[in-house]
Structure I
Amino acid sequence: MYFYEPSQGHGLPHDPLNAIVGPRPIGWISSQDAQGKRNLAPYSFFNCFNYHPPIIGFASSGWKDSVQNIMETKEFVWNLTTQDLAVAMNETSATLPHGDDEFVRAGLTAAASRVVRAPRVAESPVNFECRLSQCIQLTSADGVPVDTWLVLGEVVGIHIDESLLEEGIYQTARAKPVLRAGGPSAYYTIDEAHRFDLIRPDSRR
């Protein structure tokens, strides 16, 4: 077994942590500041954390425009990244001056949301409109603050392209979601051929 203590370095060509915890859904977060200037950025540390109310969250390494905008307006939108949108999503990861519009850079359409003021990506087949629940600065085990911020939002509106619903059931693989994996450039999607089903023990009673 290869062993290392993260505080001492991993000794490998690339940190394996985010390759092991993967693939991960992408937090493609759209927001706007108090003056209405738009921002769109992908975050690879993202997931869903609660059913009722539905709560999703992403972590930002550093206090970036997304975090600042969300703290100002208390709103954001998560947009599903699909294989067809992967290149556009990657373009929105570029470091731009504050106020420059990633929607324009990536050739994407900013669509009005229904519940929040933050725009959504019209080309994305699924959008979650969110209101800020918590913004938490992470700390080490010793309680030392880390320059990473966990933003949690309650999902207050959901848009789903009806082509992804079959008899009312959302078809995950049909959307071809893009998932972040290890290495500096690795991404994956999923395919129905790789699906398998398990019935939870409590459901078999």
Structure II
Amino acid sequence: MIDWHFYEPRDGHRLPHDPVNAMVAPRPIGWISSVSADGVRNVAPYSFFNLINYTPPLIAFSSMGWKDSVANIAATGEFVWNLATRDLAEAMNATAAAVAAEVDEFDLAGLETLPSRLVAPARVAASPVAFECRLTQLIRLKDRQGADLDQYLVIGEAVGIHIDSAMLDDGVYQTARPRPILRGGGPADYFEVTPETRFTMRRPG
């Protein structure tokens, strides 16, 4: 017989660490680059992130608080998603530092950049995939009573996509080849996608 741990989130989880983001995991990382209206570059990771539509490609990330990324995107309407890989994990983590708005996180993490083609924010040069995005919706989230939360959902349409051709075999993107990393739960858990963990399964007819 299963011994269930049940709790209502409004009453607290009664555990050493909130398990929600460990159970809905691992989650892809929204490594978002943006630029302020004054031209200050920013790049920061968000673990509440995903692709939410196929055609047109829409991606979304949610920010706990009105952070620099959200402020920049609200002001300019543009951002770039950069794929976080195992080789870039430490640099990605460095860009999570809480620093003043005038600090350039690319410089802070020692990251080289490449220009985007259609939007102003730069790309992470070493990232094998980048989506240039234009803002479609910026939504302040609410709880079930309708009260505003200090949480902001940013949705952008990918208007330009860069892929390192080395990640393609006969034109097919190889998901595990760049060794993407995913956010787990707790204060420090991450996971890596590798070819050894791949399995195939087709949807029923």
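No lab work stands behind these numbers, since they all come straight from the coordinates. Quantities reported herein were computed from a predicted structural model and do not represent experimental measurements. Cβ atoms are built from the backbone, for glycine too; each structure is taken alone.
Given a computed value of 56, 42, 35 for Cα extents along the principal axes in Å, which structure among I, II does it belong to? Display every interim value, and only then the final one.
On the way: I: 51, 46, 34; II: 56, 42, 35.
Source structure: II.
Using the calculated result 2.3 for distance in nm of label points 7 Å out along Cα→Cβ at positions 57 and 121, pick out the matching structure from I, II.
Values: I: 2.3; II: 1.5.
It traces back to I.
Identify which of structures I, II gives the largest calculated value of FRET efficiency 1/(1 + (r/R0)^6) of positions 105 and 185 (r between Cβ atoms, R0 = 30 Å, to 0.05).
On the way: I: 0.95; II: 0.75.
Between I, II, the highest calculated value is found for I.
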